[in-house]
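Values in this text are rule-based calculations from the coordinates and carry no lab data. Keep in mind it's a predicted model, so treat the numbers as computed, not measured. Cβ atoms are built from the backbone, for glycine too; each structure is taken alone.
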Structure I
Amino acid sequence: MEGITRIIVIGGFLGAGKTTLIRRLAQHYLAAGHRVGVVTNDQAHGLVDTQTFRHEGLPVVEVPGACFCCKFHELVGVAEQLRDQAQPDIILAEPVGSCTDLQATVIEPLRHLHRDRYELAPFVVLLKPEHGAKILAGKPQSGFSPKAAYIFFKQLEEADVVVINKVDKLSAEQVWELRDLLEARVNASKVLAISARTGQGCDELVRLLEQPAVARERRIEVDYDVYAEGEAELGWLNAQIGIDAAQKVPLDRLVWAFGEKLRRELSAAGVEPAHLKLYAEHGPDAAVVNWVSADEPVELSVASEAEVKDVELFVNARVVAEPQLLEETLRRVLDEVAREWALSTELRALERFRPARPVPTYRWS
């Protein structure tokens, strides 16, 4: 494909709502007559977000196994694959939610090394209010250690635009409190408040994304020792499970019940989630369940309203816990749900680990 493709990178902490926002932006750009592609990113394989975008018919490619920054050449390679196959005008890119320093390691290298193919939109970082208010206020009960909170602050510090998401769940007073905390703690120059779910405030964000990105005069300072230790505090688990039922079962209720049992087991163990996602599909039908904070219940974010006999279930968990605990909990809950619902199950794939130290391909000065 010849010509320039616009890349919009949507950053933010795990559970901030990046996937929901990308889905909404994709719908907007498609309705406006643009061709859109998506690049997802994860530390492991079997990413729920990739399955979600694919199910909605969006051209999507994935960079698995490390952050964009550590797999920069692979990022460029899959972007070229998208350009060849789908010819997008716009690529929406979703980096790993525990990653920071993206301006220096991804955006500036793209701008300088591949300016003949790509132009960059302003870098948007979503603020996750469930943990954001606690971390910004310095509350010790935030659920994350100072090293994990360090990543959160660095993400906000490098943003061209900080976007407070999920305002449909917040009062006006809570939104202004977050604005004040952002001004005091990270000196954010541009702050928007939106709901990616309802669309509130998204028109203003779209107008801002149409502006050219401005090159940074200096990069932020990042202590990679603290960064690596903060990221490694998270246990990571990706699993793919085949499920068969003797009779048709309601897909939404099944995936919600599975997510709710996981929530109860992990909460009983004192685990704080960064994000837990479950994606279940049967042919054209799909359901998604999320859990983003110990203070919040699980939520059915995508409903199928379908009854099915066989299901392919993908589980992505990023929580403050030992990876072995995650696997043991998953296996125990899987057995319980299988007994209660009279299911036969097969654990087709499973990865669990702590993220390795980030080693960027480039770090632009």
Structure II
Amino acid sequence: MLRYLTAGESHGPGLLTIVEGMPYGFKVDTNFINNELSRRQLGFGRGMRMQIEGDKVEVVSGIRFGKTLGSPVAFLIRNKDWENWTEIMKIEEGEAEETLTKPRPGHADLAGLQKINGKDIRDILERSSARETTARVAAGALAKLIIAELDIYILSHVTNIGGCKACLNDPPLIEDIKKIDSSPVRCLDEKAGSEMVEIIRKAIDEKETLGGTFEIIVYGAPPGLGSYVHWDKKLDAKIAQALMSIQAIKGVEFGEGFNLANLKGSDAHDEIFYNNTKKFYRKTNRAGGIEGGMTNGEPVVIKAVMKPIPTLGKPLMTVDMKTKEAMPAFKERSDVCAVPSAAVIGESVVAIEIANAALEKFGGDSIGELKSNYNSYLKRLKEM
């Protein structure tokens, strides 16, 4: 089973990722991991921070001669901006010259200080910042290496920014990833992508922020990943939790999702067919590839909603925690739109859950054992 832990603050020295449960013998290309970190920084509407940081991993443990040892893998991702924050984020004993006391609506600021009985919002925002997701993308890159060995691949694309929706006749395929990433908003519909850019430009001028939706598709997952037995082992529940844990994500659906509320039962489910080539298959995928908490052999299709980032160029009103007076919230450096980035982060956390389900199902202490068990399972499926 994969377990991962992240540590680090947004403007601290760096971010740490520790991944436990990587089987022995996986080839780890750090260029692939660094490319994943670069993909997280994509998207028109990102803030100045993306021009400062050139995220790269430093391997601390768990890899020898380019392969996993079966021990925990640890990565360090240094924050280049740390050099500008050494006094504000000082590690040694002391006190801040200035405390932040004007909580931003929509952030963890107020509830976090209430929780810990704190006095400085920076003690909350440095960890609750979406900068933390950099470490998760590094962990997700390792998960992608696992599922790729089983011919399982994952992609994401933006479907809506600020109410401008993409219109696609067919879902994107794995070979479309380069085209998606080349779009300034990671949208495969070029017309909609151009309109999204203009909407973001307008939001920049108006000192506003924008949210949107993105879709994640997992290709190649065999039936049976996950479980119907226990609530906490259902794969759709675990994926939903993983996505909802990403900062600013406010909703997740599988397949037809909320639209199923508008359909009759005869139109809502996917009929099952059989032939000697495809074996058991479905002509539709309204369930989004998961039934009863398990993959059913169809592509896993997930959509997620990201709210507009709550740090605005024209701050919303709040109450100063010290004086109790009404005033505008403080302004921290932020993005105008981060939906393209959130989609890449979504890929990463979904990849971790898919890899986890595969390791739980097929087991094995090494890549050879894992693949042997997996191939035996596929052979048995063909014989059913």
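Ranked on distance in nm of label points 7 Å out along Cα→Cβ at positions 101 and 173, which label among I, II comes first with the largest value?
Greatest value across I, II: structure II.
From which structure (I, II) was Rg and Dmax of the Cα atoms in Å calculated, if the value obtained is 22.1, 74?
II
When mean count of other Cβ atoms within 10 Å over residues 61-68 is calculated for each of the structures I, II, which structure yields the highest value?
That would be structure I.
Can you tell which of I, II yields 21.1 when mean count of other Cβ atoms within 10 Å over residues 181-188 is derived from it?
Numbers: I: 15.8; II: 21.1.
Of the structures listed, the value fits II.
So distance in nm of label points 7 Å out along Cα→Cβ at positions 85 and 117, computed for just one structure, reads 2.7; which one of I, II is that?
Numbers: I: 1.5; II: 2.7.
The value was obtained from structure II.
Comparing distance in nm of label points 7 Å out along Cα→Cβ at positions 29 and 165 across structures I, II, which is largest? Could you put the intermediate results ahead of the total?
Numbers: I: 1.6; II: 3.8.
The maximum falls on structure II.
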